[in-house]
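S.K.: Next up: the structures, one after another.
Rule-based calculations on the coordinates, nothing more; no lab input. Treat the numbers as computed from the prediction; the structure is a model and nothing was measured. Cβ atoms are built from the backbone, for glycine too; each structure is taken alone.
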Structure 1
Amino acid sequence: MNNIREKWMTEFLENSVYRLDESTRMNKISLKSIEESNIWRKPNESSNSIGNQIMHICGNMTQYIIASLGGLHDQRNRDAEFSITNGFTSVQLLQKLENTVDQAKNVLKSCSKSQLLQKREVQGFDLSGIGIVIHAVEHYSYHTGQIAFWTKMLVNKDLGFYDGRDLNIKNKN
């Protein structure tokens, strides 16, 4: 029974890391598809720029995974993530994103069963380590979709996230 739990935990963490890598891959494609002048452009006043989205992803992932699961002090200033209007190039944003994701992946790869089961208060929510990981991965994916949508609106082309892969293959049981 203990072996099954260890396999489950390993599978959960490996798939979480895989999903983080997938979102990072897609965001790289999006950032490389747009002109520098569009990094901080907002679709409208109630929406955020791609630059704000990247800063927000980094802030959230740092708060949830790196600080909370990693046992560090939470220093996030969420409002600042949305108030920035320039100052980072697409290359700098991508580097910040990759560094943040790498730090988060390192925390996940070293997570113990007790860390995944321990309850913590994060951003006012009472979550287990598992809940924290699910939130962070889902949150990253959600904003990756927003970035992809805004990028497609700006460049009017398919971003080719799955070029070379047949997505019409039927499931095998």
Structure 2
Amino acid sequence: MKFFVNGDFSNSRLLQIILFFTLLYILILWITNILLYIEKVGFTYNSVVNYYLGSEEEFKNPVSYLGLLELTHFHLFVFALALLLVNHLTAFINVPQSLKLSLILLSFLSGMGNIGAGWLVRFVSPIFAYLKIGSFIVFQISFLILLVLSFIAIGVYQKGKDGQPERG
């Protein structure tokens, strides 16, 4: 677990392979998440409102309290673990601190907005459909950037002349 503290996983080829395949799984999760969102919710105000509030024309019931609770419960767990991994790996690469901080804050806040907006549409006002769409898009873009930077991070650690990891 030493790499969680200082990012030193250059000496462990097995750990790099594990991280690579974990990131690959997360990339596939990211792709399927977008496809599910397109199929179930959509990117228009009306499609988001109809998803959460139901539609008489489509004979669709509103999303229930229990349905939202289960969805929230699952998403909080998955978002937390996935964001922990990609933000942690990104923290060790050689990019400006301000970019790292911006991506970290953007990913967590937009993820929370993405989860919370469904509740707001369902129980407060349909106008929050715009928040749902915007936070979903911002979350997916920030997560993709973090994912790409994480793939880069597992490859940038090379041994320097002194035997210490070189953070390129």
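S.K.: When mean count of other Cβ atoms within 10 Å over residues 20-27 is calculated, the result is 18.6; to which of the structures 1, 2 does this value belong? All intermediate terms of the calculation are to be shown ahead of the outcome.
M.R.: On the way: 1: 18.6; 2: 14.8.
Source structure: 1.
S.K.: From which structure (1, 2) was relative contact order in percent (Cα under 8 Å, 6 or more apart) calculated, if the value obtained is 28?
M.R.: Going label by label, the one that fits is 2.
S.K.: Here's another thing I want to ask about it. I have 17.4, 56 for Rg and Dmax of the Cα atoms in Å, calculated from one of the structures 1, 2. Which structure is it? If you can, show how the numbers build up before the last one.
M.R.: Numbers: 1: 17.4, 56; 2: 19.1, 70.
Of the structures listed, the value fits 1.
S.K.: Looking at structures 1, 2, which one was helix-only ellipticity at 222 nm (-39500 (n - 2.57) for each DSSP H run of 4 or more, over all residues; to 500) calculated from, given that it came out as -20000? Provide the component values of the computation, followed by the final result.
M.R.: Numbers: 1: -20000; 2: -25500.
Source structure: 1.
S.K.: If you don't mind, there's one more thing I want to ask. If you work out mean count of other Cβ atoms within 10 Å over residues 108-115 for 1, 2, which one comes out largest?
M.R.: Looking at the calculated values, the largest one is 2.
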